[in-house]
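There are structures below to look over.
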Structure I
Amino acid sequence: MEATIATLLTLSSMLLPIIGIMLGYGAIAGEAESGALSVVLTYPVKRIDVILGKFLGLSCVICASVFSGFGIAGIVISIATSATEWRGYLIFMALAILLGILYVSLSLFFSSILKRKATALGAGIFIFFWGMIIGTIWLGIYAATGGSIIELYTGKASFPEWFWYELFLSPQDGNQTATLLAFGIKKIMGISFDIPSWVNLGSIVFSQLLWVMTPLIFAVQFFKRRDI
């Protein structure tokens with residue numbers, strides 16, 4: 001089951017951010033370019049309702065995608081392997097939904113503050129790659145400050161405590177770590193890591209919720225002041 005989850009986790013960490021970006025990047029900027037947003041705002045609807053409505057609608061698309069994709073996969077895996085770790089698998093699905101919604105929120109934010117949807121798409125892709133490469137950057141900083149990569153992977157050394165803050169700066173890495181913790185997995189590629197007590201499922205989920213709420217709040221504030 002652990003190997004299956006590792007495969008699905010890699011897939012979800014790549015696909016769901018991309019889906020979230022593609023769903024949200026044109027929600028405001030694209031409709032503003034086409035003139036559709038001007039028509040919507042002629043109706044007696046508040047701008048905050050427009051943003052929240054789009055956010056909730058696109059979030060429902062993410063939920064439906066995860067349930068139809070990973071839900072069916074979970075049933076097949078359960079039948080084929082007699083796996084019983086449903087609690088961990090449901091947490092994995094919930095975290096996958098959270099990751100997708102996080103990128104919907106980010107893409108809506110960029111779509112709200114930028115005039116062109118192409119620029120909003122570029123900003124979303126930048127954040128996506130930021131989440132993918134910051135772990136490598138962090139590892140480079142660790143090596144540059146005297147850390148030994150070889151000793152790290154042979155078990156003779158462990159990450160300093162500051163290294164674990166990276167999980168709160170990268171949505172993908174935080175999501176992957178939270179899923180592994182949900183299954184009680186503390187080994188990656190056969191290597192055990194001493195994880196600080198403050199790095200747990202609750203703290204990572206809280207940080208990911210902040211990743212969702214902060215861009216959404218700013219998106220509302222910018223959209224209220226935007227000239228259409």
Structure II
Amino acid sequence: MTAIIQEWHLPPAALTLPRQTVHVWYVSLEQPAPLTHQLEQLLSSDERERAARFHFEHDRRRFIVGHGALRTLLGRYLQVEPTRLEFCYGAYGKPYLAEESTGGALRFNLAHSHELAVYAFTREGEVGIDIEHIHPLADLDHIAARFFSKAESTILLGLPEDQRLMAFFNCWTRKEAYIKARGEGLSHPLDQFQVSLIPGEPTQLLKVEGSPEEVSRWFMTAFVPSSWLCSHLNG
């Protein structure tokens with residue numbers, strides 16, 4: 001199944017998340033110092049230690065805003081104080097809510113690129129999201145040959161020059177969203193499954209080597225906030 005988000009809406013005062021629904025948010029990580037300080041107070045001691053390890057101040061601030069915003073959103077959905085939320089992590093680093101800190105089931109995923117973060121939330125199944133800033137790549141062909149499936153690389157190289165950059169980022173974000181939804185990270189080789197990538201065509205997971213049933217399990221969506229490209233997957 002495919003869809004594309006064509007319109008963004010301001011959030012309601014009270015957040016509810018019906019079943020069989022995915023909410024997607026995007027947040028600017030460039031926030032004024034007072035708000036950044038407020039968000040920092042929501043972080044756990046572990047998160048503050050991680051923030052302190054960044055070499056550059058702007059990276060530290062973006063981490064604080066990104067994780068503080070995540071806690072704020074989760075707290076609103078679950079009607080729980082953001083500071084009470086506890087996280088656990090899958091074998092390959094995918095974050096989950098520790099059930100004892102929430103009292104309700106909620107799946108989420110997040111990604112960031114430059115000054116923008118995106119979040120996906122759902123009550124059913126798994127969800128993955130990725131975002132990339134679209135920028136010229138001198139080694140686009142080399143990256144595609146290394147990471148994409150043979151079919152994807154062939155399609156990419158056969159496209160007109162003015163479509164190839166968008167097609168590349170279509171492919172990359174969709175692949176990242178898929179492996180993040182599965183919680184496998186790069187332990188799942190990127191060349192072992194195929195996604196759609198031609199600009200203007202439906203956003204789809206097309207093929208998974210050795211697991212043909214996977215294609216029907218996932219719902220994939222693409223959207224473009226500003227000059228970024230983002231894909232999310234729910235199954």
Structure III
Amino acid sequence: MDGLAEFEECGRLWVRGAVPAADLDQLATAIPSDGRPGIRPDTGLPAFRYFSGHDPVGALARRLGLSPHPVRFVAFQKDETANWSVPWHQDRVVAVADRHESPGWSAWLPKGAYWHAEPPEALLERMIFIRLHIDAADETNGCLQLALGSHREGRVPADAASDIAARYPVEHCRAAPGDLLAVKALTLHRSAPSVSGAPRRALRIDYADRAMLPAPMSWALQPAAMSG
């Protein structure tokens with residue numbers, strides 16, 4: 001099975017060793033150290049100029065048929081002072097510049113200067129996130145776990161996520177620094193707490209079909225915002 005066929009079947013694709021160590025040192029400065037899971041980092045930091053659309057992460061997004069310009073960033077830092085777990089779930093929220101009522105959009109919530117909302121399933125089906133591993137990850141420090149193929153279930157209610165995930169093989173996403181993991185947005189995933197205390201830093205970069213937003217909506221994160 002080639003990479004793209006595997007991605008469609010399993011909902012994930014690995015690219016090992018894609019980002020060199022020198023770049024990881026720069027990108028690590030973009031991860032806040034306040035201990036909160038799922039932090040939205042400041043995309044105005046110099047480190048985010050890395051994501052120009054010509055970087056290895058953007059190249060992977062382009063290979064998977066999407067614009068190489070991100071629509072959202074989330075930073076994760078799990079260690080002995082910041083440890084947590086999350087149950088099986090889907091990430092179904094996008095960040096847009098302003099609130100505009102449109103069919104299929106729901107759960108509007110202002111966050112800082114932008115709005116977060118849950119878009120129609122058709123848009124989510126065309127979204128991926130790419131996880132850029134700053135540190136090594138395995139079962140001992142709470143690596144990501146995926147229910148492979150679960151993206152084919154479509155939108156899953158939160159109270160059914162665990163039962164539905166049990167129908168699919170689970171992959172513990174063991175990674176080395178610099179590895180990239182592309183995941184379809186509707187894939188069920190979870191994370192266990194760390195038992196080792198070893199740091200597990202990662203950046204999650206969301207990509208979408210940027211043209212699918214209904215007018216006059218616009219993505220909160222625009223390519224020019226990271227050009228410096």
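Comparing volume of the Cα convex hull per residue in Å³ across I, II, III, which structure shows the greatest value?
Once volume of the Cα convex hull per residue in Å³ is tallied for I, II, III, the winner is II.
Compute FRET efficiency 1/(1 + (r/R0)^6) of positions 50 and 90 (r between Cβ atoms, R0 = 25 Å, to 0.05) for each of I, II, III and report the one that scores greatest.
Ranking I, II, III on FRET efficiency 1/(1 + (r/R0)^6) of positions 50 and 90 (r between Cβ atoms, R0 = 25 Å, to 0.05), first place is II.
If helix-only ellipticity at 222 nm (-39500 (n - 2.57) for each DSSP H run of 4 or more, over all residues; to 500) computes to -3500, which of I, II, III did it come from?
Only structure III yields this read-out.
Can you spot which of I, II, III the value 24, 23, 17 was calculated from, given it is semi-axes √(5λ) of the Cα gyration tensor in Å, for residues 42-177 alone?
III
Here, each number is a calculation from the coordinates, and none is a lab measurement. Values in this document were obtained by computation on a predicted structure and should not be read as measured data. Cβ atoms are built from the backbone, for glycine too; each structure is taken alone.
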